[in-house]
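Dropping the structures in below, format is structure tokens.
Bear in mind that the values in this text are calculations on the coordinates, not laboratory data. Quantities reported herein were computed from a predicted structural model and do not represent experimental measurements. Cβ atoms are built from the backbone, for glycine too; each structure is taken alone.
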Structure I
Amino acid sequence: MAFSFKQFSVDDEGCTMKVGTDAVLLGAIADCQSVKSILDIGTGSGIISLMLAQRSKAAIDGVEIDKDSYLKARQNFRKSPWAKRLTAIHDSFQDYCKKANTTYDLIVSNPPFFSKSFMPGSEEKRISRHDESLNFSDLVSGAEKLLAISGQMMLILPFLEKNRMINIAGKHNLHLFSCLEIYPKADKIPNRVILQFRREEPRSVEINPFVLRNPDNSYSKSYLQITKDFHPFLK
């Protein structure tokens, strides 16, 4: 299916992970204004990379293990206004880390999850959604290697995986700087979280709530504000 945004389009036909709210949130919120290089781990259709390309002047690499998703990301990148700054890489993150000889100012990922729940039926979804192919330890150890000294890593995860990721990151000398707790509605419990890690230890961790939808299921003012530069129906 093709999605039209204000400055680019994304075709996710054949991709194991479809364009969704999680990716849009991370693409809209990740701190990218002053960075020169970005790595998107598990880029899928390339939606996060494309959003960050619109918001920055950085060179962006998107690593994707699934061949069909990689081909689609490459196609989406080439059709965008920022084709010269976007590179799709067909590789596992683990293998890419062994070969890469660069560091990144910002590393982002909407990583595999459902590590404690049932396995999805298809092999492709199993690979992209379950942490057999990229467990949290591999993700964080690779990020530690590829992250610039003053760089940051930002991830969107299920809320229940928050503490597990924080503990694993701490073992690799990556410290939590901020935490955005995402509530589907104001009267619900948070179901997603965006975590920001850096090498340096913070004096305090900034924790903020973010409500996605109003009681009538329409999008909240907060969501509309952060996505106004992307969705064509928002001005």
Structure II
Amino acid sequence: MKKTAVFIIIVLFFWSCDSSIFSGKLSEGIITYSLEYLDDENETPIIDLLPTEMTITFQKNYSIQVVEGWMGIFRIAGIRHNKENSKTALLKIMADKYIYTVSGDGEAFGFNPMKGKKITYEKETKIIAGYTCKKATVKWNNETYEVYYTNEIKINDPNWNNPYSEIDGVLLEYQIDMFGIRTQITAEKVEEKDIEDETFDIPADYKKVSKKEMEDVINKLM
């Protein structure tokens, strides 16, 4: 009888700490996405130089989204600290390093918020990178396209750094307007992996700037 009581207490403890242990959801790891730029290369020549891969690394109350290109010369990252309720954008171009942080419901950096879009949730599903995804149809700016999201991966506030915060799930295939360039983002691989806390540390050697100042730096490159 005592052994049964101890077992129940242990189960309840772990359930209260992290329900993903029993739900089967992946709660720690790395998602690797491919980036496909949809604009005409003749009209936007810089497309040939843009990064083709993005990663999202997640663990407990933290996540970091990274896009890196030009052989490491260019790197942009977004860090979400759910406990502190903060969002941080990091931009590195050669030796220049910039950081922008906002707390609470402040607007994150790096994408068009796509105000006025209409999202319709559909019944269809699709397997992407090994995970079952639900379909949603998006209508915005006289265009209609599909996005897919999964509830089989556990990331707190998963869509803080894209225009689809109202979608309750991790996006594995979607489209955004990133720095004025239409971009298709598709998950290619999902890895279960132990992630060190230091992965989400905010570096001290970055110059603090406003959202507008960081956008101006990006726009000069484009």
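List of remarks:
- When Kirkwood radius over Cα pairs in Å is worked out for each of I, II, structure II gives the greatest result.
- Highest-scoring entry among I, II, by FRET efficiency 1/(1 + (r/R0)^6) of positions 71 and 143 (r between Cβ atoms, R0 = 25 Å, to 0.05), is I.
- Each of I, II could give helix-only ellipticity at 222 nm (-39500 (n - 2.57) for each DSSP H run of 4 or more, over all residues; to 500), but the derived value -8500 comes from I.
- Source structure (of I, II) for relative contact order in percent (Cα under 8 Å, 6 or more apart), computed value 22: II
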